[in-house]
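Engineer: Some structures are shown below for you to check.
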Structure P
Amino acid sequence: MWFIIGLITGALLSGLVWLMKRDNCSLTWYEWLLGIIGLALVIFTIQNFFGSLDELESKAASIFLLVVGLPGLILLAVSWQLAVRRIKKA
């Protein structure tokens, strides 16, 4: 399962870099930082969610989704919005 998640993540990041080069746009360092931290939190959440479910701790899995997964998604959304607004302004 983790091999497939790694392949999907790598393909998505390669696609992002390819699209950025094709459209001649770039991200600032803080947009990259927010995106990487958000992605790491989301992957960490997925791993712990399935680990908690395997141990039959469904309440812990749900709380982990809320406590760690939601901030990860928010960081990804903020990174995306910063990039979109900066590109539209230029």
Structure Q
Amino acid sequence: MCLAIPAEILEIEDGFATCKVGEGDTTVQANIMLLDEEVTLGDYIIIHAGFALRRLDPKEAQETLQILRDMVELLGGENYQHEML
């Protein structure tokens, strides 16, 4: 199962964004060339299968991340957290 996740843009170069996922040090690369709007450093995007699908409002991104954290906690905590967030 694939899950689209919110991530904060840390760096943009050549159509790709380096993004931070959650509060940890985990980063992912996302192709931003499919977006129909400009994104800048600090913006949140939703990523699925390596592609940015759309820009997110920061409040919406934080709410979504909290829901994912809550799901991880319900599923048993730390073992799942490293896989999802």
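Values in this text are rule-based calculations from the coordinates and carry no lab data. Here the structure is a predicted model, which means the values were calculated and not measured.
Engineer: Can you tell which of P, Q yields 16, 13, 8 when semi-axes √(5λ) of the Cα gyration tensor in Å, for residues 20-59 alone is derived from it?
Structural biologist: Q
Engineer: Suppose you compute relative contact order in percent (Cα under 8 Å, 6 or more apart) for every structure in P, Q: which one lands on 34? List each step's numbers first, then the result.
Structural biologist: Values: P: 34; Q: 26.
Traced to structure P.
Engineer: Name the one structure among P, Q that helix-only ellipticity at 222 nm (-39500 (n - 2.57) for each DSSP H run of 4 or more, over all residues; to 500) of -28000 was derived from.
Structural biologist: The value was obtained from structure P.
Engineer: From P, Q, which structure was Cα extents along the principal axes in Å = 50, 25, 16 calculated on?
Structural biologist: Details: P: 50, 25, 16; Q: 39, 23, 21.
For Cα extents along the principal axes in Å, the value 50, 25, 16 is produced by structure P.
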